[in-house]
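Undergrad: Please find the structures below.
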Structure 1
Amino acid sequence: MNSVEFFIYKHAFSQGENIDLSSIPMMTRRKLSPAGKIAMSTMLEVYDGDKNTDLVYASRYGELERVVKLIKQQIEENEISPTGFSFSVHNSTIGLFSLLENIHNKYNSVAAGENSFSSGLLDAVLNKTKTLFCYAESVDRYESVSLLIGPERVESSTKVKIIPNYKKLPANSFSDFLKGADYICPLYIMTRAE
């Protein structure tokens, strides 16, 4: 990889405050875990209604609370709830979002340990299409960031470039990028290109 350029159209970040899920039917809202709620809120904040948008979801642990609950249920009751299982899979939040918004394009779900955010973002960028990327964290804190990105400039977009981190600069947080600095991960550096 030499360098890749793309545009960030919109972004949203939340740590669980001011979550607005009023556009989601009540029965569907009840099915969402706390991590699913925060992820859904940031995706809804940046999604522009374009049904021709690809989707990428990244999470280090996915629906960990639900998986733990299923394990306990298996141990105590020797059975697992089919509904509980269907909402415990890693891609349940992005799948539910695609159903709610009637998006029939491809979507991908990425889990790469401590590199889940950077790997998921790179996967979204390499689509080279308009893509909604969402990262959700569910251990130690509830946090989500969503980006609507694409290969073409649109009004109020930010041109960004990803270059390899050949010098092995120390990693930082994506929140540093939102504050104006570069985003540095072990594989690459993301910088504003204009």
Structure 2
Amino acid sequence: MFPNVKFLTSAAEARQLTPDVGREIAFAGRSNAGKSTAINAITGRSGLARVSRTPGRTQLINFFEVGAGERLVDLPGYGYAKVPDKVRARWTALLERYFEERTSLVGLVLIVDGRRGLKEQDVIMLEWALRRGRRVHVLLTKADKLTRSEADRVLRDTRGACGDSGVTVQLFSAHAKQGVEEARGLIAEWLALDHGMN
């Protein structure tokens, strides 16, 4: 749990980002992969990240403080969002700049719908983070909707696709509380490992 987590600010462009100090972990994923639900489950705060039935509602980079100099970052969803090309291009440019320049970013939690597996845009996000030497952990969400054999297969396939990059993968279901503690522990570990490095 992150009992002291609180919303800090939202950014629509690079100049609005919080000061690049301390440590932060970003969450990214396709617009219908369950990113906001996962953030709420991991932090133990049901209304922290806004959950919508309309894919693509997160159109800003949202920052949440979990401790002194420690943040969780909710990145704009991608994929199914029905937005104008001009807006999509602005999101892409903002995300690229975020990954290229953000020194306080220690890791990326990539939210992937376990029923769909990794898609092209997920792989692009992985590559952005790995190219900058950041840790990456994949949450295969909605695991409660999978049979055991389906869950085993998507876990195996995702790990295989990540190869020897160091990316870690787990099954996750906010609804069934599956994998929530594992994800919390990993996030706390990432923040602690980088304590004092920046």
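Coordinate-derived values only; no laboratory data. Model, not experiment: these values are computed from the prediction. Cβ atoms are built from the backbone, for glycine too; each structure is taken alone.
Undergrad: Of the structures labelled 1, 2, which one yields 1.4 when distance in nm of label points 7 Å out along Cα→Cβ at positions 61 and 141 is computed from its coordinates?
TA: The read-out was computed on structure 1.
Undergrad: Separate question: Given 3.6 as the derived value for distance in nm of label points 7 Å out along Cα→Cβ at positions 29 and 125, which of the supplied structures 1, 2 does it correspond to?
TA: Source structure for this number: 1.
Undergrad: Consider the structures 1, 2: one of them gives 1.00 for FRET efficiency 1/(1 + (r/R0)^6) of positions 13 and 117 (r between Cβ atoms, R0 = 35 Å, to 0.05) as calculated from the coordinates. Say which.
TA: The read-out comes from structure 1.
Undergrad: Tell me which structure, out of 1, 2, gives 32 once relative contact order in percent (Cα under 8 Å, 6 or more apart) is calculated.
TA: Clearly, the read-out refers to 1.
Undergrad: Moving on to the next point. Determine which structure produced the value 2.9 for distance in nm of label points 7 Å out along Cα→Cβ at positions 157 and 173, calculated from the coordinates; the candidates are 1, 2.
TA: It must be structure 1, since only it matches.
Undergrad: Tell me which of 1, 2 gives 57, 36, 29 when you compute Cα extents along the principal axes in Å.
TA: Of the options listed, only 1 reproduces it.
Undergrad: If helix-only ellipticity at 222 nm (-39500 (n - 2.57) for each DSSP H run of 4 or more, over all residues; to 500) computes to -11000, which of 1, 2 did it come from?
TA: 2
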